[in-house]
1. If helix-only ellipticity at 222 nm (-39500 (n - 2.57) for each DSSP H run of 4 or more, over all residues; to 500) computes to -21000, which of P, Q, R did it come from?
2. P, Q, R: which one has semi-axes √(5λ) of the Cα gyration tensor in Å, as calculated, at 37, 29, 24?
3. Comparing structures P, Q, R by distance in nm of label points 7 Å out along Cα→Cβ at positions 262 and 446, which one has the largest value?
4. Kindly point out which one of P, Q, R the value 69, 54, 45 was derived from, the read-out being Cα extents along the principal axes in Å, for residues 222-525 alone.
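Each reported figure results from applying straightforward, stated rules to the coordinates on display, with no laboratory input. Since this is a predicted model, take the numbers as computed values, not measurements. Cβ atoms are built from the backbone, for glycine too; each structure is taken alone.
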Structure P
Amino acid sequence: MNRYDIIRYAGGDKPVDLLLTHANIINVFSGEITEGSIAIAGGWIVGIGEYPSKAVRNMSGRLVAPGFIDPHVHIESSMTSVSQFARAVVPHGTTTVVADPHEIANVLGTFGIEYMLQSAEHQPMNIYYALSSCVPATSMETSGARLEAVDLIPLMSHDRIVALAEMMNYPGVIYGDQDVHSKIRLARQYRKRVEGHSPGLSGKALNAYIGSGISSDHECTTAKEAREKLMAGMHIFIRQGTDARNLQDLLPIISARTFHRAMWCTDDRDPHDLLTEGHIDALVRDAIVSGVDPIQAIQMATINSAEYFGLHHLGAIAPGRQADIVVFSDLNALKIEQVYYRGEIVAENSAMSHGIPVPDTLALPRSMKVILKTLDFSIPLAGDRIRVIEIVPDQVTTRSMIAAPTVFQDVLISDPDRDLLKIAVIERHIGSGNIGKGFVRGFGIKQGAIASSVAHDSHNIIVVGTNDDEMKAAVKAVVLMGGGLAVVSGGRPIAKLSLPIAGLMSPEPVHVIREHIDRLLIGAREIGSTLKNPFMTLSFLSLPVIPELKITDMGLVDVGRFQIVPLFV
């Protein structure tokens, strides 16, 4: 509907399609709650007040707010397709996401991004994207594609592209990498936001990073870090994902003077948490319970993100805004009862409305180029001290520790009694045969192995296990599925999940995927894992831009030094 039509409806010249009466409207501009009616025509809010209408719906005094917005999410982390992701989050009140298709871009390049753009069409929510900036994240891993600035030009003008996604290569920003800065200049030329990713960056290095034009960060883990970045001009995305939960630690930065510079985001949230905790509604709910002003919490879930990305047709209940609305009864115990998208009810009482079709999407090629018979996880003895990745529970960061290896017949082996397990990353995109090998502490596995083709950010196959044969069996299970997750014990899979879409996603509904994941988690516990979600933890151990020690198909990466380091010290 064009603006002229909106003006005619707003002036009362024509009866509107729907009038929501007796609503307690949360005004995200003034921070007030006012009783009134909402006039909707052609999927747009055309006025607040009494209007002639074709249909009337009584809100009976319930609270009405704008639909929630997630400003930074990786849809692939839900392990389901775009269509099924939408059907998982819409009942929780999320009507808009800004997603970074970084995961599939690392596997399939621009074809993967185009797949995600096409998949966003005809969904019961708004799906925008931030264009992946770091494919691969670094030169210290093998990805399925390499996207340079010139590759992004044809995509930058797309209506669904609203930003350049998280610039993880902060050394490249600070030290003047030409391709990194070409991408930043390209985004600014197209008037797009440039998203940040700078865990722990501080002082002059942070100043240089922000000075390049980067305007946000979602990696803060302490209030001190967030406050420094906030005071330097950054917008802070407060993240509460599955593995990285920063909300409670960052609540001290929220005040009447700062909340307008902060937003809630999920980043990576798995099917179990989507279904049991929720999406952005869970963050709003937790914030309110923790003492954040309820209206401010909702502003951080709506108008802040809309204004940040220049989505001026979203984020508020006001004339000229898209009629994306959530309805609930209790501000202090938020539970979404109805969700409207473009003026139509798309979800009610925690379930999608009937009759909403699932759009068709493009077919994707298989992406498993691993020669199983050549797998070799052996590590010859070459010293008496080794670097070990130490897991930090509930965080994507790790520690780097030094330990004595366990040796048998001049080769290094896993030692479950010491919780010292062999870990490996196997390149799967071009069949190079690369295998990065190392050791990790914190899984607690006593027998068997687990493996996954979800391994940020290049998504090679990552495996950890108690011996080489079990690790080979786990990798074989993943390859034969065309990608996925597997738990192996006694040389055979005891639980698995097939992810045939680029080795990252399944076309199944989220609740079906959760059932498979529940079986995987049970299987992982049966072989001794002590982690809440060992697969989520495993998936981040190959991300060479999050401190301190990680592993890729090229070997161990010291993130602080930003270089590959030997296993033996």
Structure Q
Amino acid sequence: MYILGFNCYAHDAAAAIIRDGEMLGLVEEERFLRKKHVGDFPKNAIQWCCDIAGIEPKDIDHIVYYWDPSIGKWERVWHVLKYFPKSLTLVKRRWNAETPMKRLRQTLRDELGVTEQTELHFAEHHACHAASTFLTSPFDEAAIMTIDAIGEWESTWLGAGKGLDLTCFQTKKFPHSVGLVYGTFTEFLGHRFNSGEGKVMGMAPYGDPNRYIEACRDVIKTTDDGMFEVDLSYFEYHVKGRPDWFSPKFFKAFGPRFESSNDPDQRAMDIAAAIQQRTEEVGLHMANWLQKKTGLKKICLAGGVCLNSVMNGRILMETDFEDVVVQPAANDAGTALGACYWLWNNQMRKPRTYTFDHAYFGPWYEDHQYEQAINEKLAIGAEGEFVGGASEDDKVEWQKVDDAPRRAAEMLAEGKIVAWFQDRMEMGPRALGNRSILGDPRRDENKDIINARVKFREGFRPFAPSVLEDKTGEYFVTDYKSPYMILVYDVLEEKKEVIPAVTHVDGTGRVQSVSKKHNPRYYRLIEEFEKITGVAVVLNTSFNIRGKPICNTPEDAIECFLTTGMDALFLGDYMLVKKTESAAKKFTDEQLQEIHAAAMAADNEV
């Protein structure tokens, strides 16, 4: 039996497919359309899922959509009446957003040829989040917390899972939403809602939260029942919708809005620090309540707010939960996965036979596809031939090598910046060693070089440490596994000078512990780097530039490599090297200004 889950018409559209409970694949639509966080109907993602399953879309037995439009109807009516006539703007915007959902059956038929023989199901949004993290976990029983901006009408779901069942204890409904509050501050600081929240988290350690923390505590208050309340007098999203976020009271408390996200001043950093701290406090408050309510020692997290790896790390380190599982595609993309297992396990009552233990479920490529891409993008025929620009320094040579991990490790030890494109693409927003840009973590200057001349992004953005799983405790305050780069730990004091390029300004790192079992090739690269340098960590950032999704195809990878300051690209065993001493330093200041302007424009189009 084939079950396909998907989400769309909001952001981070994706599709997943399972066969008799076996996970086959998940991929985000943005990777095909090359438009970050795209919410379009995921025609390409669904077709790819069918291709890897060896079926046509019409052969799918069940399709599950991540949203149930029948939920919250009366709440919406009451909300409109409560805030009438201002709420008329919200009605119009919400109506326009929901109209495509009512045509899903027709869209599936028109775009993919799905017939009436395929049964279409509508699953509750937060049930999909909960299923994505608990029903695929190794636990038979665990607490569950899902937090995002808004589902059908709910923003937060606190409950527990046992066996095949998901039990909800309480929810928080729109307009009270941690995700919407954080999103409001994200747009206030010059970033984009549902896109720039990670930037706010990265900026926060540069600020002093004390300047604005009391105002943020007034904005969002915790309550004795383990939940929270938003002071709506600061906002207008609940009566007008996006982009009308702010009321005059908000500006009085926090000052004028920031028009640009580049070069934030101290006020911006202090505000980011305060809302980040308040979000952590609210998350800890709910987690502590849930632990006392259930008495359980394991918790499963999902929802876009649970991409906040600092909050997640504090839940692990500061509550009585001993195990924390976070769905790596905690945003809406992960609901495609959750929709499949919600139907298979929870609704059909099929036994749980699948455990999510790695995130490598995207497209992959064979040697002949790598060679074809090299020939097409570089217009060459013979291995080792020089190609590229007008000068010798602009040219590239390529060859197939016997030991790509060793060669890549040697280059990193020499200070080179290396793109690593291998095997199946990761699901979720964070590169986990198969679509990654890598650097030497010992060189502090790599933070500025890679941000400015490779990623073309803001200088405050941090980089992740990828560490050998069995060496995690040698560099960080805990050896608890963090395979999905979704938990932040303190770097050990004596290691901060050893790995400065991946130690954030507050002394932390967003850790990826690399498993030899699940990614032996990346594990060996780090192992070889350790043999050369004595350090079992490499700098890891996603293989993309600002405003663009992670590279999907070999052609995407080569184009990104040729137009940025990377020194080498490994496509499987194929090594492409620029014939210049340092590709990252070849850009002039004028060129960098033009590139940064273009990257920022692309980012703002998300």
Structure R
Amino acid sequence: MLKIIKNFGKREWFLIIISFIFIFLQVWLELKMPDYMAEITTLVQTEGSKMEDIIINGIYMILCAFGSLVFAIIVSYFMAKLSAGFSRKIRKKIFDKVESLSLNEIKLFSTNSLITRTTNDVTQIEMLIGMGFHLLIKAPITAIWAVTKILNKNLVWSSLTAVAVVILLSVIGALIIIVMPKFKIVQKLTDKLNGVTRENLTGIRVVRAFNAEAYQEDKFNDVNTKLTNQQLFNQKTFAIFSPIMYLVMHCLTLGIYFIGASLIDNALMSDKIALFGDMVVFSSYAMQVIMSFLMLAMIFMILPRAQVSASRINEVLDTKVILEDGNFDGNTSEVGTVEFRNVSFKYPDAEEYVLENISFKAKKGDTVAFIGSTGSGKSTLINLVPRFYDATEGEVFVDNINVKNYKLESLYNKLGYVSQKAVIFSGSVSENVAFGNNGKKITKENIKKAIEVAQAKEFVEKMDKKYDTHLAQGGTNVSGGQKQRISIARAIARDPEIYIFDDSFSALDYKTDATLRKELKKHTKDATVLIVAQRIGTIMNADLILVLDSGKCVGKGTHKQLLKSCPIYKQIALSQLSEEELNNEN
């Protein structure tokens, strides 16, 4: 929790200091009321007292109550601003941190957990700050001030109050010890519940197609029941405190009046009025002491869950970023070259290498393709260029500069990347194509040209609002091939030095694939193109083809060369095309 508080800035501390002053004034007014009450009690029982004096003291009590209310409202306003502003700040920090993490680091957390940490966990911190800080400041001020007021009133009454406080603290301590570990379970179960819900919504078509609704319901009910039962246990445990608190409070009041009645009965007539006034004042202040510990108890009911949430948030914020930003701004004399020098890669904590000793060089205008069986390391290889991962051994160069030396923004500005899974963001077609910023203004003409090259013009112009048609998150209102073409258009619109296509043509029919490649070849004649593909037809005209098998390069050359020199490539080719078709293509 202290690590979270370290994120407080000047604004937050200013609001806390201002709130502290107003809380101090609020407590002072609340603790003045028993003094006026004691004065009224004395006046009522003293012969010759004037009604005017009683009314004046009553007015003072009303003014104190009203002033306390005003200060409470002001403090609540400041605390609301503090908690809401701070939670916004923390959410942004988590979001920015996740964006800065490499794929390896992101894998340390599930998507569901990151969503929960950014929403539910931050909400727990917000609740603690909004309610807890107010009580945390007010409770000790009230307790200490009230204790000083009654300290020398009566030893028996003071001892009775001390016993009541000890009982309450013991109950609070026991509850925290029991419930604190359970809140960790609650947050983990919340992650699981989000995961099951997200999985069901994402795969709703498959669930329905396989009549798996009952199976999914069972999975959801299992996690939901566990979460509900755990929450019920926590709430039931905390519910024990309320009756105990009221029992102690009422017993303390009865004890004070019982002892007071005995003292008054045995006192001299001249001391009876003074003792009665002291009893009324002591009873009021004793209730203030108990109420202050009740406020602390409310904090302790919020604190355990907030503490767990703070730890989960800190896990994300404290994650060390392995891919450190370089210093090079990207201005190079050489343009469009990509080179791998003896590159090997393995995932952290893995024993086997995914890639071993890969070397090649692509120059401006070249098309380099990568092919191989599933799991041969093709996607991993090209993911080393934009530094989604860093090479374990060897070096990757872009424009003759090691990618580790680039500022990430400058490196990304050189690249047009199309992922294996087409990604569509919520927004219009134009917004998806013009997505991001590479230092160049993407005009409507650029967007239309990119869509035309990507063979998406035909279906885009048939949409209701054409280029302004809204695309749902994930592209659920367009087909797989349409999503892929919009993703390709997004890369083309950037007009980068280097294009990276990670198996980005798999959802296209052969005719569209061939037309797209023909238009793409014209458009990218001055750029370097790296293609991962499964189809021989997609890559057979590449300037250089690398054949990968179990992470090793087993063949390198043109289509014709590899048909003669690489058995694995020929086997892949013959599995897709006949000898006659290959000869015709040749």
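1. Values: P: -7000; Q: -10000; R: -21000.
Source structure: R.
2. Values: P: 43, 24, 22; Q: 37, 29, 24; R: 74, 24, 22.
Going through each structure in turn, the value belongs to Q.
3. Values: P: 4.3; Q: 2.7; R: 8.9.
Largest one: structure R.
4. Values: P: 74, 47, 32; Q: 69, 54, 45; R: 111, 51, 42.
Checking each candidate, the match is Q.
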